[in-house]
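These are the structures in question, set out in turn.
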Structure I
Amino acid sequence: MNTAFLTVTVVLALLVMFSGLGKIRRDPKIVQVVHDTVGVPLKYFPILAACEFAGALGVVAGIWWPPLGFAAGVGLVVYFVGAVIFHLRVRDVKGLGPAAFMLALAAAAFALRLVTS
């Protein structure tokens with residue numbers, strides 16, 4: 001169980017960091033989906049990236065300090081629930097897949113955190 005927890009947590013952290021970097025760099029594909037399709041203003045991209053960075057660092061640090069891992073896990077689940085809701089709101093079925101995948105991964109990491117504690 002510990003191996004599954006560590007693997008899912010590290011994969012989640014890497015994907016979330018990659019997503020945050022894309023927002024900071026204003027990657028054209030991310031801008032097209034998040035800004036043009038979903039309608040999130042560009043001025044919020046640094047805030048979204050900061051939330052992702054904090055969540056990624058928190059779940060990794062939570063490997064050694066579980067309370068931080070719990071808090072970061074809840075934060076990432078809430079973040080991706082919001083992402084799914086925003087994609088559903090504008091009927092963006094194409095962009096819903098990655099958001100739903102990240103939500104499932106964050107929920108899995110959080111569930112494994114609960115089981116291994």
Structure II
Amino acid sequence: MNAQEILISLKEDLQFYKKYIREVSDEILASKYSEYPIFVAHQTDIAIGENILNKDDFNKNWSINATILEELETSGIIDPQKKKHFKSIYKNPKEFICVFLISEKGGNFVFIPFNSL
């Protein structure tokens with residue numbers, strides 16, 4: 001799949017998962033666990049965050065794990081020296097899903113508006 005096809009496939013799955021992702025994001029924010037919920041989209045098993053939606057259970061292309069900025073920093077995925085920059089580009093989690101997309105093309109952060117799904 002090329003990058004465009006990956007994003008289209010992800011967006012289709014996120015349309016299906018949107019309600020549950022929003023609930024988990026709101027729970028992370030309300031509990032004050034973190035101000036930076038991040039959802040990891042992947043197609044193979046990974047050890048980042050907690051799996052909340054398994055693609056095989058829903059006949060989808062992408063599984064979703066929930067994590068937070070602080071966990072990605074602790075695990076070395078986000079360099080502590082770049083944490084401030086990440087916070088500056090992070091979008092309002094009430095309006096956007098922050099997705100750490102892991103595919104054969106590598107890993108990238110994308111922000112997808114809830115209202116576009």
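Derivation of every value follows stated rules applied to the coordinates shown; laboratory data play no part. Every value quoted in this text rests on a predicted model; they were computed, and no experiment measured them. Cβ atoms are built from the backbone, for glycine too; each structure is taken alone.
Quick look at the values:
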read-out	value
At a computed -26000 (helix-only ellipticity at 222 nm (-39500 (n - 2.57) for each DSSP H run of 4 or more, over all residues; to 500)), which of I, II	I
Among I, II, which structure scores highest (criterion: Cα Rg over 2.2 N^0.38 Å)	I
If mean count of other Cβ atoms within 10 Å over residues 5-12 is computed and equals 15.5, the structure in I, II	II
For 32 (relative contact order in percent (Cα under 8 Å, 6 or more apart), calculated) the corresponding structure among I, II	I
